[in-house]
1. With relative contact order in percent (Cα under 8 Å, 6 or more apart) coming out at 8, pick the structure among 1, 2, 3 it was computed from.
2. Assign the value 4, 16, 20, 18, 14, 13, 10, 4, 1, 0, calculated as P(r) over Cα pairs in 10 Å bins from 0, in percent, to the correct structure from 1, 2, 3.
3. Comparing FRET efficiency 1/(1 + (r/R0)^6) of positions 94 and 398 (r between Cβ atoms, R0 = 35 Å, to 0.05) across 1, 2, 3, which is largest?
Structure 1
Amino acid sequence: MRLPGRKASDAFLAALILVALWGSPAFSQTAPEPPAAGPGPAATVTPEASENARRDTIRYGIDTEVISLLGDLGGDKEGRYNADLLDLMERTRSVKLRQSILDFLATLEWKGAEAMALKLVEQRDQEDPGLVASALSYLAVVGSHEALRFAKDLVKEDNKKMLGPLMKLMGRAGGPDEEELLLSWFEGDSIADNLREEAVRALGEIGSAKAAKRLGEIAADGARSKGLRMLACEALGKIKDPATLANLTKAANGEDPNVRTSAVEALSAFQRPDSDALIVEALRDSYVKVRLAACKGVGIRLIASALPILRYKAASDPEKAVRTEAFKSLALLGGEAFAFLRERMDDPKETQAFRVLCFGLLARKDPSSSRPALEARLAAESASKDRSMLTLLAREIANADDAPGAGSLVRILLSDKDYLIRIAGVEWIRKNKASSFKADLERLAKEDPAEMIRKRAAASLSGL
């Protein structure tokens, strides 16, 4: 038996929420308690036992078992078994398993496999091309400067399977030499479109000032392919050359909505009043993705002058996604915006989804000043006959692993009569590793009438 990871706990809690919302004919009824097994601490699997079981899978399991475990570890961002996996990679002959291990270690950006990946690239004539490509991708993720010594030879060899990862490597770890190589390759006539796009992306990662003028021309050129123009805009946002603002302005006002989106996203990287004005104007664009990019841009740049139109977008935009992003950017602006979020949270005419969103944003971004309003909202829903809103708020708190200031709200959940609400409080404690709640967990593990709560509380105690 394994300790639940983040994905498992989220799925578990989601299932409980569904029971609370649809498990009875009326929302007003409290969900029934599970059968009690008598008070007392629940038996749990210790962290040591769970860890030993995972290590045994790595040592003795078949390929499919190990690959399945890698999926679990990836969801939890768990790196304590990296050394074991590296040892397995040295021993196994399975190409698929070796690739899976490298890909997993890349997601953690763990540099411990760099030497092995370098060896695979160096001996590429004797290895599976797909495995070598995975090694290059891993080296790109960890930014291996030593791997750049292979760049010129790999370009000459022209193995299409390896050139894409090589471009990523040069973009992530490259310097002046790689910049020159990318520029000469980028301008070549024989390069495939997909590799030209990778070269553009890599030049942006390097921050190539030498490429800025040419990339600006591509971004503004309506005759070029949509994909290449979008990538050129993205690269310009990383290079941040003010001389390219005219090109980005043209792209942001062009006919292709996808290019407009990429141009607005790029403008968010510039710290200039003229680029800020373009972002605010893009909030009125007819294409939803452009408005989404503009909302995010306002939040990135903290454009205070956008507050009135952003409030309008949050309240009235025809697209739910835009409204959601507008609310999020308002939370980043803070100040007067928090008052607006509190108003929407308490507005019974607003949809439950957006009221819950405002609640969560305030709990994360303004937990101190908004605490009275948050506690009042939660208390009001706790006293309501209709428990559906309370259940949604409880789920929001349970998933708020980025809201360490939500402790007072959690105490309200832990005191609720419904075990489905109490378990949301336990989940918040577990995810935030809130040691100040140790006594509460000990009490719940021993005394709570619901066996499910006792088990979850005991498991959460072991993780503090």
Structure 2
Amino acid sequence: MKDKQQDYFNQILKHLDKYHVRKTVNENLSNLALIVKKNKDIEILIQQMLHYEDSAQTIRSQWRVILDHTGNINLISLLGKDDVIRKEMLQNIPWFIQYADFNNAGEIVYQLSKLDASGEAIAHHFEALNQYCFIHKDCLYVPLLQFRPEMATEKVKKNFEVLKLCGPEEFFSMIKAMKNVKGLEMEYQQYTFWANLYSQLQMPQCNQYQKENVGSIFRQIIYDKDDIRREKQMIIEAVLAQENMDSHAPCIQTQIGYNSIVLKIGDKIIKMGRKKEFEIPYHPKIMMPKFRKKYKTNRQFMPNFILEVFDYGMVEPTDVSDEELLNIFQTLEEAGIFWGDAKKDNVVRLKEDNTIAPYIKGEDFNMVGFLKDERFPTEQHQVLKKGELVISDLDFLQPESQINHYSLHIDKVILRYMNANRKKKKMYDLICRTYGIDPINHLEKKNVQWNEYEK
């Protein structure tokens, strides 16, 4: 039976350009809306019918019935593309309020907000719509800020903590709408920097996991105490100022990972997000950060927020021989440090001395995340000179006695050394078991793509 209904519907779509077919559809549109259960099917039908004036006339007289019978809220914005229906919809917001319930009110407001010139009508009925609207709050508050700013000030201040619970995209769209609204200057100033930074991210290119990661990072920034959020902003603004940029600068390059966001600002790299481990063993072969700090939170989704700044203007990519790479690995090994992603891409050459940042002095040296451990003393930093090699990626540096994360992105020369070394053979075997492959044999294959194995 269902197949016959689908075949019938397909025939209608195929011959809708014929007047007698449209006449039959027009006369039975309300019943057809009951029969067609696939939301996409009815959307396609309505979209095509609106191209024909005779069918458009029928839809204009029955749009409420269509919405009632289909229960398809997406049809609101589709039907509203017709000017006659759109104007009637905006004049009859109370009908949508009756049509709404706790489950769909937010989506209804969202669909209405897509209609041209809908802002004033939504703002006029703000109180009634807001009773049931628990998602897409921006679709209510942005029109209110635009068309009823005097009313919006009171509502925003009263509900600001609730509005923070919205997703970052919704929250930041409301922040941008607060510009020049009297009484909301403080709220606007607190968050406008982050709203501008968020808009720089290339979200459509991200997969779902990356989008969730971005959401977690910016949610934490929204929830931060004011002084912590200001400190994070101050650090990023200082970097921007050094490169003569601001948070609007389109030349900020962004990269979204699975745990962090990377901002490339001139020669500076800023990384913010979460990490499995923050504290690392100190060694002079490590490139000194300009800023690195862990912020503890009370949020389960991100217990630690990390902010790092590195100046890649002080280093340059370089060719690294197998012997040089192995020498660095063994130097760290002698210091009791395991380098869990030892590869040539993570080694750079100093263009200037590897000095520590001016704000890091004495006991504050551990502020940048070096372990407070007598095995890795930080009291007297050994400054490596221009031209020497240093490690530029700190994520997989850990004490050999506390190894808990490692990568498959390890150079062949290191893997062979580990496999041949009695003390390191256990680590090599552990990598084999973890990833289910022999990494040396796998590296011999052409065009290896490690990311499919990375954990």
Structure 3
Amino acid sequence: MDWKNLRALVCEHYQLIGVLVAASIILFSMGTYTNWDAQTEFTAASSVVTRGLPYANSVYLIDQPPFAFYMTAPILQLMGSSYVNGVSFVTALGLGCVVLMYALGTVLYGKRSGLAAAALFGLVPWQVFMARTYLIDVQYMFLSLMFLFTGILAVKRNSQKLLATAGVLFALAFLTKLFAIFLLIPLVLVVLLKGKGSGLKLTLKNILIFLVPSFIFQALWFGGFANQNFYGVYQPSDFTHPAARIADPSLTFLPRIFVESAGWFLPAAAVFAVVLAVGFRRLFARTLWVDVVCVATILVVVGVDSWLVLGSHLSVPYTSAFKYDYAALPFLCLLAASLIDKAGVLMGSLAKRSIKLLTAGFGVVLVFASMFESIVFLNRTESYPLVDFKVDYIGHYFPFNVLTQVSSNFQLWHYVAVALIFLSMASPFLVRSMRWRLSLLIKILSS
């Protein structure tokens, strides 16, 4: 890429660069966190370096798909086999997720919503703590967002080559963590809702183009290299261990974990976006299908977790709802971020203008309130030796134990980051305002 093309790329996406720098400031001013899951998964990654296979202990392979550990192994070999280096790799992928949220939001709703989705995802405590702990969830999320974005492009461009690429990315995501299957839901819905218009339909040929890489990768690993029970990874100890039961789970565990992990304003913004889409469905007819895709994905994710907990009384999906419902977070952010473009549509509508202006302003306030709430939560909790995300009042929670302390003046760095995000999002309006004032001044001086 020559200087001219690089300059054009920076000029086109300078707002994203600002958001990405802000997300980096927040993540790298934090400490690193750990828990039992994180230590087990890091042991598996370290074992790839020393023994070639992801052993959870001296005898048994970890009961997770292996690709995340093989992704991490080169970093550990290059930088040293320390937990902090493993977390740094996960953090880098977390920043990659921010970029992919921008790409998804832009292709689905518009550039302004894409920027807001990236900002919301980069700030929300749910994602921030995931990205500062060695858990394979961020790795599967990065690959899943990649395959989803590539798959949507395949539908829009009617490209079987892009579909095949998306299939390989899905195979890698599924070989990282089985929860990647949740992100098939939005892709299937996109094909069903928009495939007829583009020409890419849900035919047997297209299904095989997409899924064959997964069959090959799964068979090679579980039937070949690992020499494991092929179906064993689909029956993890979360589901089969005799102690993995809870007699009386709280009926409100899902609303609680969403509020604990994402705050009050982000879910409220997502709900308000859906209300607007339904209430003004003629105005938002172009993107109503996107809202349907996001809502359906969230409902399936939380529905599966609800069934595992309230139906099967499994304790791990209950106490670890923070991880089990993580696949819903991108779509929560996309729905909330869509309020930015919805506000633009409402303000451009002439009928009942005052009501629409008030509604648009309220939606934008919810988006920025969510960002402030995230910063307040991070500032309040980062200095704690233990950060827990509770699912009930009894004491069931998913823990993050501090391994290395936060940087000095981390709260100041956080406010610098959120100011940079606001400046990045407002920059087009500021530039237009400055140009208008400058042209006005030139006219006055020349008259």
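None of the figures in this text is laboratory data; all of them are computed from the coordinates on show. If you're wondering where the values come from, they're calculated on a predicted model, not measured in any experiment. Cβ atoms are built from the backbone, for glycine too; each structure is taken alone.
1. 2
2. 2
3. By FRET efficiency 1/(1 + (r/R0)^6) of positions 94 and 398 (r between Cβ atoms, R0 = 35 Å, to 0.05), the leading structure of 1, 2, 3 is 3.
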